[in-house]
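Following are the structures in question.
Derivation of every value follows stated rules applied to the coordinates shown; laboratory data play no part. Note that the structure is a prediction, hence the values are computed from the model and not measured. Cβ atoms are built from the backbone, for glycine too; each structure is taken alone.
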Structure 1
Amino acid sequence: MLMHIWISLRPKQWLKNIIVFAGLFFAEDIFVKSKIFDTSVAFLLFCLVSSSGYLINDVMDRARDRLHPKKRFRPIAAGHLPVWLALLLAVLLTALSMVFAFRLATVFGLILLAYLGLTLSYSLFFKQVIILDVVLIAFGFVLRAIGGTLAAREMVSSWLIICTVFLSLFLALTKRRSEMKALGHQAAAVRDTLSIYSLDFLDQMINIATAACLISYALYTLDTGTVAKFGTRNLAFTLPFVIYGLFRYLFLVLQSNAGESPELALLSDRPIQVCVLAYLATVAFILYL
């Protein structure tokens, strides 16, 4: 039973919450112990809340998940984890997270509460609404980035919000595309919006999100406020890593249909791993040395 609970919490998905550290990393305060601790707590709390959301989502979608070639093995859909226990765990995780969130900082507690509300509204209503489903996913990432920045007691950058929006839209749209390709004629039975989306429409939106993500990041590196804050224009030299990373991921989506699980692509594709590490090392060298 413990193994089924652990699988239902989806710990591999916690990698998405790493964006909580973005504000701290780009604030040049990554070596301040108190801020590292508070941001790490924020990361953990987002993980707990997101896991409670996954439990609720799996309970609601258990009938549809049984039609999916991979999701049918999820413990709740397969009947290995009782619905009542999954809901009880979701309530306990949410309550525990909220208590510690407001102890960390009131403003962070409000952000986490907003994230919880967004997650629940998505699961209950908006995941069946075309376009709005991917937009809400994107704003979930934005709330993570803002929450981590506030937990570290840093100013929230407009560029952080803009870049996060377009990157998360890119990931959400490629996920929808991969779902359509993987499920084929069963797509509509698993997710209603997949009967409305078309591959051509998704490809158009992916193209827009990709271009917007690259342009917004390029403008961020050259913005006068960024240059004044860091005292350098050298962040522009990190742009090639961003270009390669996005294009490599897009290649995996189109050639291997890897978009259903972005975290698995990050954990399994060596070129993307090298690109991410090179990007982080270059940013650290520019900002901290």
Structure 2
Amino acid sequence: MTTMPNEPELAFNELVQCWTVRSDATSVTRLSSDREHLPKAPASARQDAVSVIIQLEDFRLHKLWRNGRLLFEGGHPKGAIAISDLREEWQCHHLSPFDNIRFNIPLVFIRSFLLDLGRPQFDGFDCPPGTKDEVVLGIGQAVLPYLVDNHEPNPLFFEQISLVLLTHLLHTYGNQNYLQKRNSLLAPWQQKRALEYLTTLAFDQVSVGEIAEACGLSRNYFIRAFKDTLGKTPYRWVTEYRIAKVKEMLLTELSMLEVVAHCGFADQSHLTRVFRSITGETPGKWRRLNRTSNDLR
């Protein structure tokens, strides 16, 4: 038997733009509309998770209900954050244009993260309405290209983004002030195994959890230990490795599209964005400068 969506859900969903990517740890959704007055959104489904919403632009007016009772009426500036316990029911009436990013974080991931650090106690988050958070805004802007361009999410990137976000949330809003950098190093065999995995799978999809398991470590501890040992996160190491391979190929006669395909990028714009973030130049400019330099030798 097929169940038809109710009318408010149909009306709201048809009038907003929605993009979502998912990883093992979290899901990330961008939701936006340029309309002045939308129908009331359907009530959220209860789940064992936390929702973190960051406003990408000023949001002038809305009403928010929790468990059927009006909780807030007003607006939020760009960079405002809202943290909601999804074990309760939430419903929003958007009364002005909006653009935000929503992180859905399962409570089991939060509890596992804290348990790994020796702090199993978790009493939730305390974040007053309208609180501005430039860190979460920066994290939201970092994932935008994946949401806008429909690129396949890189598991390394999203797992590390999830950990960075969670560390910040727990430290800032979860009364977990003990979260400080701990010096922890990979054993030589663990470093060798991790680099073998990363090198072999650099142009494919590789999960931090998979590598951590091969090293006999938890995901959270592995990321800290890898950075303390090698001075960079696994995602940064893989990105620099891939860009090094791109540079090698740019010195050959391969076309840019062939370089994109060989090095595992979604398309040329994806390659250009990552290449510029590492080198400060576009692949085309780098190729022209370095091939000319090599020709003069």
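Laid out as a table, the results:
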quantity	calculated
If distance in nm of label points 7 Å out along Cα→Cβ at positions 51 and 155 is computed and equals 2.8, the structure in 1, 2	2
Percent of Cα pairs over 13 Å apart, for residues 75-122 alone - structure with the largest value, from 1, 2	2
Entry that produces -24000 once helix-only ellipticity at 222 nm (-39500 (n - 2.57) for each DSSP H run of 4 or more, over all residues; to 500) is calculated, selected from 1, 2	1
Relative contact order in percent (Cα under 8 Å, 6 or more apart) - structure with the largest value, from 1, 2	1
Test item: Cα extents along the principal axes in Å calculated as 56, 46, 31, pick one of 1, 2	1
